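Pasting the structures in now, so scroll down.
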Structure P
């Protein structure tokens, strides 16, 4: 074989090897993005439960800060694309793990006084792949964090509400 007949062979070899290398490269990048997103969503659930345990029940700042936003920013998350407060569900639980029906009622036994745990669930988050041609959305599982209640935004001595 002479050199003139071999020139097209290099292009064909590069096409096969290059295709495999780019598929591998995009796969590694996407797995890194999925891993980062899953860890960030898990942290958002834990962070929201922690804030709910120490902040006032009716404070809308809890959910905003849980998704890594500033207290006044009600938009999508600054860290995770497409994450909003609508993906979060905050519930207050009694000592048996049942949902407290009216947590802001400070006078009743079935209200504020019954709260023993706070639970934040992050659900229905859809992860979109960047791989060209594989724009398959993946719905990630529900992330949930449950913590024992702490002050719930009140001073124990005076009952005065403190802002978060």
Structure Q
């Protein structure tokens, strides 16, 4: 059987060595390669289209994931990713009332981090003062909302 081969645009880090600064656009390059739209048989891997952490499975050799399934988690910065570590992904059950974008925010890593940090680590009582550092970030803005919903007085800081 012939396997479809397609162009695959990727964002690749090149020369990013200096951990003292934030990566710059010049540290990255766009490469265009090719990829087969078929997961290698016997590999247990599956192929997804990158969707900034939410993706649709194109092909699969993994018994727990089938073509058409939606997943969230670590995917490459590319149009197609051959997933080698499926344990880092979560299968998304379709729900017409929950937008897919929620799985990279509120229902993804930022949401779980905010929830655990606020309720498990901080665990304030109603009326407590809560200072949220990096309140403009993905996690901080959710912590601020959780604190307000919990009945806390919230102060947020952002930037320098």
#### Entry: Structure from which 2.7 was derived, distance in nm of label points 7 Å out along Cα→Cβ at positions 38 and 86, options P, Q
P
### Query
A value of 0.15 was derived for FRET efficiency 1/(1 + (r/R0)^6) of positions 22 and 94 (r between Cβ atoms, R0 = 41 Å, to 0.05); which structure in P, Q was it taken from?
P
### Message
For relative contact order in percent (Cα under 8 Å, 6 or more apart), which structure out of P, Q has the highest calculated value?
### Response
P
### Task
Using distance in nm of label points 7 Å out along Cα→Cβ at positions 110 and 134 as the calculated read-out, with 5.2 as its value, let me know the right label among P, Q.
P
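helix-only ellipticity at 222 nm (-39500 (n - 2.57) for each DSSP H run of 4 or more, over all residues; to 500) was computed and gave -3500; which structure, P, Q, did it come from? It would help to have the intermediate numbers written out before the result.
Working: P: -12500; Q: -3500.
Derived from Q, not from the others.
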### Message
Starting from the value 94, 31, 20: which structure in P, Q was Cα extents along the principal axes in Å calculated from?
### Response
P
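No value in this document is a laboratory result; all are computed from the given coordinates. Just so we're clear, the structure is a prediction, and the values are computed from it rather than from any experiment. Cβ atoms are built from the backbone, for glycine too; each structure is taken alone.
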